[in-house]
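Take a look at the structures listed below.
Just so it is clear, none of the values below were taken in a lab; they were calculated from the coordinates. Given the structure is predicted, the values throughout are model-derived calculations rather than measurements. Cβ atoms are built from the backbone, for glycine too; each structure is taken alone.
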Structure P
Amino acid sequence: MSPFETLQAEAQLCVACRLARDRTRVVFGNGNPRAMLALVGEAPGRDEDLSGIPFVGRAGQLLDRILSSVGFDREEVFVTNTVMCRPPENRPPTPDEMLACRPFLEGKLKLVAPKMVVALGAAALKDLTDDPKASITRLRGRRLLVGGRYLYPTFHPAALLRDPSKKRPVWEDFKRIRRDFDRLAAGLPLDEVEREGT
């Protein structure tokens, strides 16, 4: 088995937090295990718990449309969440649940080694920056450098389903992500075209 497959097999056996008690399946992540772009959401929902695949419900279908609109194929990127098991009633994961799952998230990101990571929503932003006070509304639209990777905070697709006024900002975020992706893929530096927060 590859290191990636080994980590995935270990994840299936995880009982590090209370979420393991009620899960149907561990939702490890899917997509390209060598992706240049990774997307990290909050937690699996009902559809994801049943399928074992992240972002397959309504929010996931919207995410697929967003990715497609800027020329990304879902299989080209890697998609995962801060936690791998569904919280009861789809509540946000607690800090201790995210902490219990963090070794797996860090392990996935280390093995995939993306140059760019999109934090989909507040929980992902707080977990990826290790800052419980990180604000998605304050940092959305910026390009951050965290742990040697470019981090792009934006709203979770579920937030767009609740508040369609967030669609335009997310569209702008993903257009920027696409531009940065193309520059990095061409071996060009990002700072020549954009500065953080512009």
Structure Q
Amino acid sequence: MIQLKDGGRAVPTYMHPGMYRTRAMKAPDGSMRPFEDVPTQAMLEQQGALVVHATEAQLILDDFFYVSGEIPRVTPFETGLQGQHRRTEDGLDWEPDPLLMDERFVAVTVKDKGVLVFTACSHAGVVNVLAHARDCFPGPPLFGVMGGFHLSGGNERIIPETVDAMRAFDLKTIAAAHCTGWRAVSALSDAFGDAVAPSAVGKTYRF
């Protein structure tokens, strides 16, 4: 572990090398509305990060947690964040970037339960995330998924397909957060009953 000048320790921070590209949403009038950039490697290191760039999966925190690599896109209905663009490598133009291939998931095995998957905003599609997690952990069952499922706004159209596809994973906990949206939470609750536990900041889960 790297020791910092102030006596603290640098915090390992796992970054996909493609995260730093400037991104924007294309408006109906054709203009680009940029998002705030991800902090640069130098900025992160100034705040005490030990930046690790990788596109492949890794084990972290004494090998207890699994950080995925790039998530394969296998479903026909999960199409990412439509309208999103990113700067070209030369910085002079924009190019479509709906798939956000820098997105990952984190997973941990819960004793006597199975694998719990932490997804981000699920721009990859929560079913794509779960399918890849199942491939990465062929032994234990998937126990649950926690995070945003990217089913609000324009993605409400894929709620039926998503709910139907999630049946194959037999999840015991579905902790739906932020970008899932209330319509999707309602549909998930109708389909999976008490397995659905809407998530919010400060909520504690015990397994």
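Quick check on the output: 0.80 is FRET efficiency 1/(1 + (r/R0)^6) of positions 26 and 170 (r between Cβ atoms, R0 = 35 Å, to 0.05), derived from one of P, Q. Which one produced it?
Working: P: 0.80; Q: 0.35.
For FRET efficiency 1/(1 + (r/R0)^6) of positions 26 and 170 (r between Cβ atoms, R0 = 35 Å, to 0.05), the value 0.80 is produced by structure P.
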**Fill in**
The highest value of mean count of other Cβ atoms within 10 Å over residues 66-73 among the shown structures P, Q is in Q
**Among P, Q, structure where helix-only ellipticity at 222 nm (-39500 (n - 2.57) for each DSSP H run of 4 or more, over all residues; to 500) as derived comes to -5000** = Q
**Message:** To test your reading of the models, identify which of P, Q gives 1.8 for distance in nm of label points 7 Å out along Cα→Cβ at positions 114 and 138 when calculated.
**Reply:** Q
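Given a computed value of 22 for relative contact order in percent (Cα under 8 Å, 6 or more apart), which structure among P, Q does it belong to?
It must be structure P, since only it matches.
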**Prompt:** Quick one: distance in nm of label points 7 Å out along Cα→Cβ at positions 50 and 154 came out at 2.8 when computed from one of P, Q, so which one is it?
**Reply:** P
**If log10 I(q)/I(0) by the Debye sum over Cα atoms at q = 0.14, 0.16 Å⁻¹ is computed and equals -0.94, -1.16, the structure in P, Q** = Q
